[in-house]
Structure I
């Protein structure tokens, strides 16, 4: 069986996307597909399109030294992500028709409307490209419309990295739980908040812990999305839309962040054999799904109370299998990048199944 060569257009080339490209190189001998990058679009470092393949080593070097990708282009132009997607679709028309073109969307979450990520995904699908994404926006704001579009053009829309890094939450349910209904879930799904609370238990200052998360590339330069609960609300909305078949957005999630918690608060909880964690949850009430993100005071025997530092966990409440727990004991850029890689592998497997 011939290995497919996937042509990748990268929309966003930040920490996750750059780690993803390095991970593809590191795992090349373990993959069942080949790949090349045919386009990159960034917000601050220009863009490049080359149907024969972008020199990714040079692209990494330029961006990591704060230089522009335009230096790789003979005739650099100011192009939006949508422009790059459309240009790539034009110069890679055969690849798109054969299902070999993949858009990798890793732009920063916009908590107001999920844009421009939603438009990027829509443009890619309309151009007959598969889409893999670590951005929560499309699934949190427009999942059902985008999934219908993907079905109509016979392309895959995958976003395993949107919630729990590389842990296969969506694929677990989609591929391995046929005839199972998800009634609800509870989880600790924001790494930054969990790390901050864990460090505050040890006596570290709130701002110190945030700075460490920024240094590792996990928290954004403006960490408000994390500490005010918006990131977790977006993940919660995505889980509700995809796993529970409901329709919601992050703005409909009842939300309280950790900004007002003090070190005294979290250490007092530990002193009483309890723990404060930012918990995301959803449950059906009278046919309606109610979703929440808020700090909870957990008893020591609550499984979420043992989730510390960079760990994540989610417990799905199902009709046939009871509660199913998924725990990730560590999380960083490699895990998020791996989610993109695993989604590419799913596309490769689909292509090979069709041969």
Structure II
């Protein structure tokens, strides 16, 4: 389906006059006529659709990504990193929107933001891809694997991203990061999270690869071509860094473990829909990436469930504070359930 927009929510309102002045100063083609709408969701970085005119009076479309309002953790909502990686990947085979300008001056919109061109395409938050044929789903999942492997094959040093993260020790840092993020956002005790965090810290694999990783690679962040069954653009690079590519692969496979749509398949049979089994998906990635057998899979999946639960705890806390839509309050129940599922995988790996 085509991404729809809504009127800007009260908690996400912008100073449109200040934004107009910024665009006039920083985008050479900008000719005014600014109209601002918001994309639904926006639990992390609020995202806006900007309609405008160029200096010849022709329509232009942009997207604005902004840090949310309120007190934020220093390492969270790094739109400056999103802007940097999008700018670099414009010189790669990875399909991304064109990044235009970054603003880190708080006097414009109070928080950092960046502008990119809007890419027209279809967004399907549901990994079951409702509305597609079996053949289309097969082609889309093949494209999904191809783009992920292409990302992990990027020569990040050649794109001046050698300092975009640290080489080595990624899994240890991930365990530490999501433990810290969870504790900083904790509102009540969830023993499953604490137990899972300890297990992960005690079972970190060694000898892993380092590549550029997306950090949130799933259908919800993949814009499909308007008519063809392929990925048109990869969105939402907030969590990207240098790290272990199998973490991206495992995060994409969360849909095989979580029953609740739109994250999981729900009651749908993915194979009947034309979607590969998890094992076939992993093998297709391994062939495309030129690697051998994928080891320590339960660890990687347990880590992604831990990460997902930590992120949702942060969303829930922002909902309590009124800095995220009311639907954010529903995320609380998923924190415990995902941590419990991670513990089941941990026991299976013991």
Structure III
């Protein structure tokens, strides 16, 4: 258990309970259409059974930092962000053609297998994709249902809604920039960092913090700025750690096969640094393996070697450390409650020293 768990584990349990209660209520409505929806209900429940719960944690501590008191209502509102995240993951897996998510088959693969097992008409892969898109849409819809059913006062929800809306817009923008980068991007570190800012940093840390603050009451510009000063560098460090784990991580801990980012042709910051520093032979090795869906262990070993030899891995680790230091300094100077400052420092460790 790392030192960041103190601020995260109790919240994870509370968020899990809020999600389970919400899913129990919504399950009845889903299944009222017929027992054919049982696999859909099971798929959603399985996807939401695990997760780091970082976005709800940052939302909660954004609330506490702005003077909000601990209560079940904020935990429910914060837990709604897990529905948003799950919906985004389902769609992301479809776009990337990912086989697994959180140690189990991705939803589109689950429904592809169901189609095959039942011997239904048409193409199994198309059925799986269609079902996953629908379930991702449902999760995005349920985000608002859980948020507005949290029990928080109407004026608090009205203050929070624009932040939640902006968060969704920005993650869409980040997803599109990521998709565009794979198709037509320039492969530079700057373009990769722009994807990180919108797809991860704002969506994972900055906006959840600001959402919590907005729910707690009218927010000062100083608090909003402090949450940005903390959230953006920490969000970058979080994604850089994810990039490293995507290439060097243990599949037993990450829940995804090793090298998936390489097979999908992800233009990550880690790979952009390696490409910029590579010799001709090293660049040729990267270009020949990146985006190869059949990439095997030998090819992955070669890419890992290039990343290490060029110093890209070491540079990425320094960037993680520097961004965490910047975030910690911002948290220490933030005009928020002392308890929230301590929690944000712990969460910075939890978000960037993880192995999954």
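Every read-out reported here was derived from the displayed coordinates using simple, explicitly stated rules and does not represent laboratory data. Predicted model, so just to flag it, every value in this text is computed and none were measured. Cβ atoms are built from the backbone, for glycine too; each structure is taken alone.
If semi-axes √(5λ) of the Cα gyration tensor in Å is computed to be 32, 29, 16, which of I, II, III is the source?
Working through the options, I get structure III.
For distance in nm of label points 7 Å out along Cα→Cβ at positions 237 and 253, find whichever of I, II, III sits highest and give me its label.
Going through I, II, III one by one, distance in nm of label points 7 Å out along Cα→Cβ at positions 237 and 253 peaks for structure II.
Can you say which of I, II, III returns 4.5 when distance in nm of label points 7 Å out along Cα→Cβ at positions 53 and 277 is computed?
I
Which one of I, II, III has distance in nm of label points 7 Å out along Cα→Cβ at positions 157 and 205, as calculated from the coordinates, equal to 3.1?
Source structure for this number: III.
Once percent of Cα pairs over 12 Å apart, for residues 101-140 alone is calculated for all of I, II, III, which comes out largest?
Structure II gives the largest value of percent of Cα pairs over 12 Å apart, for residues 101-140 alone among I, II, III.
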